[in-house]
1. For which of P, Q, R does semi-axes √(5λ) of the Cα gyration tensor in Å, calculated from the coordinates, equal 45, 25, 17?
2. Compare distance in nm of label points 7 Å out along Cα→Cβ at positions 24 and 248 across structures P, Q, R and report the one with the greatest value.
Structure P
Amino acid sequence: MPVLAFDMTTANFESRRFEFRGKNNADYYEGDLEALSPREVDMKIEKSVSGDYAIYDLSSRTGLAFRRSWAHIRSDKTNVTVFWFVRRGEIAISHSSGRNVIHKNECAITRSSKPFYMELTPDESGMVEAMHVVVPSHRLYSIISDSLEAGRPFPTSQGDLLLAERILTLLFEQGEEIDRDTAEQLVQTLLNGVGRTIARIAGDPAPRSTLADRRVADITRYIEQHFANPDLNAKLVADSCGISLRYLCHILKKHDLSFSQLLWDRRMGTAQSWLHAEKMRHLAISEIAYLAGFKSSAHFSRMFKARYGMGPRDYRALPVPQGNA
């Protein structure tokens, strides 16, 4: 369930408006938060799904304003992108290129690396509400161009954006009940889709990938699908991807990768997770080794100990980390 990350009332407004970043300034980024009607302050922010991503829901019966200036940017150097999904009321975002207004059933983005001024205005019932997702900007460099205008509204009433908002809402409501790694992977996938949809609607050309980039993706995908084959080798992968063995080695080296690194990382990571998986407890270690693509359990044990500092039997005996069962 979501937890209360911040709240502010008329009684504590003057002191609390400087504390919206939470303990150790772990949330959001520096800026000036104001209430447009300081005599009637009533707002809260709930948070769910921590880690690289965080989903928040802001609700307020008071109009709010937030300003991020170059002074704030130079001070904290935080570089995150925020996806805003407006549920009630409206949000107006002003920046060097102009002003945009995001209404109910629309979404937009802001970036902490650029100055902006934001006003949140309640609807006729006296409430403004916005779910928003905070994402490290580097996760989106290859998806959303830096030139995309902050605050430009995009409809969430249909298609990919509607689906993304509904699933993000479910993640927000059930965050503590969902495995953290699963939640983060799902958020990443959803936001990748949102980013591509926003870029397409905005007419923003997707960053071009080189032929070498596409070949590396083909190689990686094939290894992901066939790593359990104990006879998998670089020549087989090259043939399956329609390239020569020499070219496969060349483009992987160009990307600071190697075939053996990709293959053994995948096999070892899978075997490690299976050793702690409750549903795999009935399998002997030798069976897990074979399922992960090792030809012998002895070879698996040697490689496992070299990588993790203990044998697979000792590792399996360790307490299972919460969420990995």
Structure Q
Amino acid sequence: MDFDRLLSPIEGKVVLVDGSRLYRGIADRVEVSDDNGQTWKVFAKFQISFPVKILVRSHLASRLLRLGLHHFVATDDGCFYAIFNRKLYKLNQHGIVLSGPEKIQEGRPLCVAVQGNKLIYGAYSSNEKRQPMRLFSYDGDEHHTLYKFQGIRHIHGVFNDPYTAALYLTTGDYGDEAGIWKYSNGELTKIIGGGQQTRAVQLLFDEQYIYYSTDTPLEENHIYRISRSDYSVSLLAEVASSVFYGCKLGSYKFFSTVAEPSEVNTSDHIQLWGCLNEGAWVLLSNYKKDMLPMKYFQYGQLMFPHIKKEGEFLIFYKLGVTGSGRSYIIPLDALYKYFGKHS
């Protein structure tokens, strides 16, 4: 497709955008670029054993063993939190490890947030026995429980609402377990829930709406928006499969599906969808899942970096498709022309 001709590759996984400054994970280190990915230098290294260091240098081994840099987020006071090889770390502005490796509580989270210079994340495990699932804050020294959920399987994601300073959470998986919640001033409110069309991972925000796309293998999947004024839900587009991740950059919004074949969702391709302002959602590209079994080598998917300060590029990381193990970057002004051409 024309869209893919506009992409430029970057080695490794870009995990954080701070304007023109990018951070990426490669093997056992974090690297930083001050020129939108043109040149890189080492920012931090994680101390791991020699055998693990060999494994994490292999993209296939990292996929199989879930190794590497999963999250890297910035605080307002210049520090960073990292989740690397399923362990928590806190780093200072110079990349020096202040604390960690620390055990993650109750499974590796899909989506995390930062609030009050603390890392906020939710318990994410298989939880077959439906034990209580907790929302945590971590300050580099201690974990604190912010809320204990009853009656859910797990917490999919935690997100900052930049317009209200509230936290929003997504939970799964079945019946009343699935929902979208608002957490503010120590109180939790369920915004919508009760079915597979309210089962989501990623949330995006603007002044009027909250956007999500469903994450269900049991029904067809769709992109929706929730009105802030009355929490009414509007259907915006149908997509081929479950959605885990998305991002918002100015007036642009993006969601990507995962290759998670089921009786209902049969596609073996992942899709990248985009929207400019309140226009129609456009299928930008799709990528075929590779031949490796998803049970062991993970779903085919696109992952987006955390955003501290928006830059001038859309960036995503490919996993389990052609080009897996690399990030890809495209200028937003090229996207503007692309949306204009395909609107």
Structure R
Amino acid sequence: MRAIIAALLCFCACEGASAQAIPLRYGQAYSALRSIFALPLLVAEREGYFVREGLDFSMIPVPGGGERLIAALHDGTADISHVATPFLIQAALAGSDAVAIAAEFNNPVYSLVAKPENKTYADLKGKLIGVAAENGSITIAIRKLLALNGLRKEDFRTRFVDGTPDRLSCLTAGDCDAVPLGQPQDFVAMRRGYRLLGLSTDAVPEYLYTVTAARRSWAAANKDTVARYVRALSSAFKFIRDPAKHEDVLKTIVETTGFAEANAKLTLALYFEPERGILPKLGEINLKGMEQVIALMAEGETIKPPLPAAERFVDLQYLHAAGVQ
């Protein structure tokens, strides 16, 4: 009888804790929802880090590009959101009070993959390259890679193709002569005989690609919630980097992204063997990486001088409160 009463008390306590969990809505683009770029969030969910922090965490799919992820913060769709830094910067310069509260990916590797007949960068002159959003991180990095290898903006044509899966389709259908691909689609394309010309990290070795963003006003009114989120995210990064958890991380990638296990292994090796600084260690924000984003946006004439300081677009107090930075 005592055991039954104890079990009932435990159940009631758990139910009470669940009922008191703080709701937190995280906006995420459809194209990234189950991609490798969601890995830290997927690990935090699967390992129960949000629950441990007392959060009722939910991912909210947001259609459209990076601008919509900022708009979701303003129209009440989401409390926080995943966003590429160029979109955050542009929104802030246009009057949004959105800021980065934690880093998600520092400098992802995008492979510039071309049809087999394109053996060098020069072979892409006059050809069509499928690119992501013009003012987004991927396109900025790929344009710089092309420029470093002798191709000016007017030397090739571009077409907007959103998301790595669709860019791979554009390549394999023959519509695009070259495309930037993330993982695992770059591995898939190369196995099919398509040619790797270069990596985005060859042109941009230090960067801050995606962050978790929140409105300053909302974050200030929900400081404890934001600190809880940052602690959970930090725990996920620790888990991903723990050699003892390698097989668990592989399993998460395979089960949540649809990667084949071989591609998941290749992706982790690309990231960590050797260490390339692709992921933050704990969710810390690299201000030099943000400065690089601003410099590249200026280089691409997306923003004009005088250039703003990187500190304008971040709020480190929540990382401080979580003991991360």
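1. P
2. P
FYI, it's all coordinate maths here, none of it is from the lab. The structure displayed is predicted, hence computed values, not measured ones. Cβ atoms are built from the backbone, for glycine too; each structure is taken alone.
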